[in-house]
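Next up, some structures in structure tokens.
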Structure P
Amino acid sequence: MRTYVVSGGTNGMGRGIALHFLRRGDRVMVVGSDPAKGRRLLDEAARFGAAGRAAFVRADLTSVAENLRVIEEINARYDSLDGLVLTALRHFPRRVETPDGHEATFALYYVSRFLLSHGLTGLLERAPAPVIANVCGVGVTKGRLHWDDLSLKRRYSPITAMLQGGRATDLLGVAYAAGHPDGRTRYLLHHPGFTDSGADSLGQPARTVIKLLAKAFAQPVEKSIRPIIELMDDPPGTGLLAYDRRTRLDPSLPTLDPDAARRLYDLTSHLLRP
């Protein structure tokens, strides 16, 4: 029996991955913000006999304190982790600033993934072949880090925030792999392509437009998660893995720049210092 944690595991691809692992006999803790969706996932797990292997933790992952609470709970519950799957993401039509002073997209897409990745490394390193799977937009080169305005106080738009979060998440994987050169844990940045994973966080008319586009062009969750599961089950090489579906990406992409990754890691460590 393997043990996995899935952040954002009550919706879309996170939910699909969590249920896949549960169906095959693994143990899974799902972290999400909606207790009703958590209950529905647990009920589904119970229907196929996985009630004893499924757990749900409610948390607002835009909050640094909530991430630290989740890390503490996971460390108290498990002796090791075979995998950490990072999928939590939400659309914010207007700028929201968290109590920690971060723009909410940046907090959820990047800061939470930073905290969970580094905070659970000790448990991951106790497993034989651990993998952090960060579902993101790796390979996309649009967008940039606004180094002088990471909270986007002067230039917010939902697209600007989402693209900045994606570029930060790419650099998170680069910095993590560079900071653990002798570790067992592989860091997988994975772009699944356009997936019909729901549009609940979108307002109208964007929700209707995305649902229509998804119906016509998107691949189903079941198809999108297959490459991720294959790479987690049998990860090639060591260190950083960057894939667009089943295609391995060139590590020299400008969005995977090691100097920028180190700069962002140092800045994030400073911002998170008590």
Structure Q
Amino acid sequence: MKVLGNIRDVQQHVKQVKKEGRTVGFVPTMGYLHEGHLKLIETARSENDIVILSIFVNPLQFGAGEDLDTYPRDEERDRNLAEEHGVDVLFLPTTAMMYPEPMSIQLSVTKRTDVLCGKSRPGHFDGVAAVLTKLFNIVMPDQAYFGMKDAQQVAVVDALINDFNYDIQLVPVATVREEDGLAKSSRNVHLTAGERDEAPAIQESLQAGRQMVEDGERSPARIIESVTKFLESRTRGRIDYIELLSYPELTSVDVIDRPVILAAAVFYEKARLIDNVVFDRNGKITTG
């Protein structure tokens, strides 16, 4: 595994790889790798000749009250996991390398951001779009891999690729789950035993809503009402939101006649958990 920190070194390596006719799969992360990241790496490994993993804690996507300095980091562990799972190039740029000067051009994501988690994180996806624009231009991947755990981010990346005509295939990868259906997350360790027992109800409630569509229900309002009651009856966590929107456009719908996302966020004492399910107009899951 090559470990590179210089942008030009990565670009030259990729140019040589492509000159040889080999494909490049790219997994951008902020490090502190977990099973979700490893699933992305493994999927990329199975579909490409070369896998490039980047680890960069991007300051532009941290807002007020989000402490960049305390974001978890463990570079040695991440290096070992990357090598064990078949990464060919580990790109470890510094902030000074990525942003040597304040950026003269700022990206503003105007759609797909004022719903779901984006409502409470103004400017977050502008920072995501900025760093991915740089990373895509550096790595020049054939395919880029993102987890559906953060389906809103996947939707924003989809817009970025389409709006700027990147010759990149976006590959959404299904959420990694515990045996009882709870989406795996570093935040799960902050749940009490009782909260952990209740937390699978989040995915259960979303699947119940999806089943309503499969059974013929087409009213978003009735589905959200039912999902809310289901979840409230099975957990003491405080519901932040339950939303049903078109996907990937993330716009409101009056009737379910296109692919949609049904998503929820729940506050527990020391953790906020998110989850979602994406399905077509007939309730069939399209992206995990």
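Nothing in this text is a laboratory measurement; each read-out follows from the coordinates by a stated rule. Please read these numbers as outputs of a predicted model, since none were measured by experiment. Cβ atoms are built from the backbone, for glycine too; each structure is taken alone.
Values as computed for the structure displayed
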item: Among P, Q, which structure scores highest (criterion: distance in nm of label points 7 Å out along Cα→Cβ at positions 41 and 257); result: Q
item: Identity of the structure behind 10.8, 33 (criterion: Rg and Dmax of the Cα atoms in Å, for residues 17-56 alone, calculated), options P, Q; result: Q
item: Structures P, Q, by volume of the Cα convex hull per residue in Å³: label with the highest value; result: Q
item: Given -11000 for helix-only ellipticity at 222 nm (-39500 (n - 2.57) for each DSSP H run of 4 or more, over all residues; to 500), calculated: source structure among P, Q; result: Q
item: Structure from which 4.1 was derived, distance in nm of label points 7 Å out along Cα→Cβ at positions 153 and 241, options P, Q; result: P
